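> Just below sit the structures, each encoded as structure tokens.
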Structure I
Amino acid sequence: MDFRDIIQANLKLIKRLEEENKKLLYDINERRKELKGNYDIEKIVDSYESFEEIMRAIVEVIPPAYQYPEVTCARIIIRGAEYRTKNFKETEWKQDSVIRIVGNPEGSVDVYYTEERPESDEGPFLSEERNLINKMALRVGKIAEKMDATEALRKSEDRFRKLVETTSDLIWEVDEKGVYTYVSPKIKELLGYEPEEVIGRRPFELMPQEEGRSIAAVFDSIASERKRFKNLENINMHKNGSQVILETSAVPFFDPDGTFRGYRGIDRDITKRKQTEDELKKINAELQDSLNKVRLLRGLLPICASCKKIRTEKGYWETIEKYISKHSEAEFSHSICDECASKLYPEEFPKKAE
């Protein structure tokens, strides 16, 4: 191989390396634009709250990601709404991709060149731009799904909050150590405390000392087995010093990985019910005591036809006065009727004419 051949071979090698370098730089630049587009979208999502604001901002970052940004315009159609770049117009040079939300087609991302450009992989568009627009459409769909989920969660939390705030019972949550992490506003009415006054404390701290120790032992035993419990009565101290009797029910809750995280429960004020029960018990006891003092004579009484004595259960004969006095609350005062008085003392009590 002579000198000319060597020079020619080196020139060809240099040219090939320049072309490869040029392609590498081009690929790097396209990748940079793609990454910038993704970064811009993430920044937009973090910066705006409403879906409309996010879509208006995203559509503007699409053209700079294309090969010819100066002649590129874009449009996002989703759920009947359209978001366009300021220079938008429809032309014959179009690239689009379907937006799917939960698998269903809900719109599209459309890109147009406003002027003709050289033919490439897909009309005037590059294969990399096909990947880019598909990713854009996928990202828009995911954003919509996330915002739908966020809105559904917000509505659910709003319904839960309204329910918690209007219920007559106290709703609460404690962590795995039994420390309040949430208390509904109802605690103000039940115990006189604001929620923030009890968050960070254990429920047993609001009970009389002995009651707190007793209920804490019961709760810790149940919690050690991760069991639910129902209708656990406990005495609490109102902020004004009065006692309030609560009936507590709760269930344990866990992380997605199964780790125990605490209890969620409900407290119901049963003070009036317990007072009523105590009053009824007192009345019943008084009635029973009265009944125990009442002795009644029932059944057949064996009585002598002559002397009128009554035979007792043990077989002894007793006077009627003694027997009735022993078996009732009756007492006797002795007198004499007119008929007997006339028979026994006719001079003093003559028989009256009929």
Structure II
Amino acid sequence: MKLIIQIPCYNEERTLPQVIRDLPRHFPGVDEIEYLVIDDGSTDNTVAVARNLGVHHIHSLGENQGLAKAFLAGIARCLELGADIIVNTDGDNQYGAGCIKDLIAPIAAGRMDIVVGTRPIEEIEHFSRLKKFLQRVGSRVVRQFSGTNIPDVTSGFRAYSAEAAMRLHIFNNYTYTLETIIQAGHMNMRIGHIPIQVNPRTRESRLISSVSRYVWRSASIILRAYVTYKPLRIFLYCAVLPASLGLALCLRFMYYYLFRDSSGHIQSLILAAILLILSFLMTVLGILADLISTNRQLIQEAIFIQRKRTYESQKNAPDYEAGIWPDKDGYSKKKGFLQALRFSREEVHSGSS
């Protein structure tokens, strides 16, 4: 069994040495442990520090592309390197590396596909009351939208099985934490959580530069992810209000027409017709969106099957080297797994739009 611990980094030259020093070197039942640093366009000496620390793999994005893309690029590279389990941790040394053994245990035992490390939110001193409140509310909302029971949905300390990683699709450029949980819930993946410990804060969060902006972007990610998987339900919810108002106005018109003055009240009838037509159009749009969603699921499943076949052929190749993929002409042709992942992401996105 091969474990790869990936660390998305953006200007983490100061904290990366401590992160690497704390990472485990071996576990019972794990044959190989390797580290992967994803350099998200750092302008400091993060890459040089990683090399000096003896990090096994360094994947540079060239320019800053954001946390979500760095995470996805890391996942693709880990699969390319033949990982059986992938652990994601942060480069700011926020999470206690001693919890990695417990984090991967349910996956190694075959009980879970994804395990999220749950921070003791109420005990973290540098979290303000507002941030703790928003964490509770946000986690409750994501649990409702995803059908999962994860108490800390914004934690980036997670473990993924190889198959779970192959199924991941992220459509936003901001953060992967919320969307992947909603996706896992609606794709019926086995997702669980364990309590973890956190280290003292080393710097301010770069993701939350403004609370209002963070809340707005997180809400839009949650809503978009839910609409992606449950479009018919959303459109039907939206159609209920105009349909109810339209029916109420129709009943009002009929009441006055039959039992009161039969003249007038045409305005109510016109407004009722507009509202009912609007409700009908929303329902039709919901049905069309649901058909598109079904087509997207078929595309995602086809992409997963293709990724799994490529991954298994790589793992079983007798002359396998990291990054060299089987080809019909032999093993000399290097397949761009990361590039294929990007293409498949664009294909799914176009299929769901």
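Bear in mind that the values in this text are calculations on the coordinates, not laboratory data. The shown structure was predicted, so the numbers you read here are calculated from the model rather than taken from an experiment. Cβ atoms are built from the backbone, for glycine too; each structure is taken alone.
> Given a value of 402 for volume of the Cα convex hull per residue in Å³, calculated from one of I, II, which structure does it belong to?
Going label by label, the one that fits is I.
> For which of the structures I, II does the calculation of helix-only ellipticity at 222 nm (-39500 (n - 2.57) for each DSSP H run of 4 or more, over all residues; to 500) return -15000?
Answer by label: I.
> Determine which structure produced the value 22.9 for mean count of other Cβ atoms within 10 Å over residues 67-74, calculated from the coordinates; the candidates are I, II.
Computed on structure II.
> If mean count of other Cβ atoms within 10 Å over residues 43-50 comes out at 12.2 when worked out from the coordinates, which of I, II was used?
Comparing all candidates, it corresponds to I.
> If mean count of other Cβ atoms within 10 Å over residues 91-98 is computed to be 15.1, which of I, II is the source?
I
> Given a value of 7.1 for distance in nm of label points 7 Å out along Cα→Cβ at positions 203 and 259, point me to the structure among I, II it was derived from.
Answer by label: II.
> I, II: which one has log10 I(q)/I(0) by the Debye sum over Cα atoms at q = 0.12, 0.16 Å⁻¹, for residues 171-314 alone, as calculated, at -0.60, -0.90?
Label of the source structure: I.
> Here is a further query. To which of I, II does the computed value 7 (relative contact order in percent (Cα under 8 Å, 6 or more apart)) belong?
Considering all the candidates, the number was obtained from I.
> If you rank structures I, II by distance in nm of label points 7 Å out along Cα→Cβ at positions 163 and 219, which sits at the top with the largest value?
II
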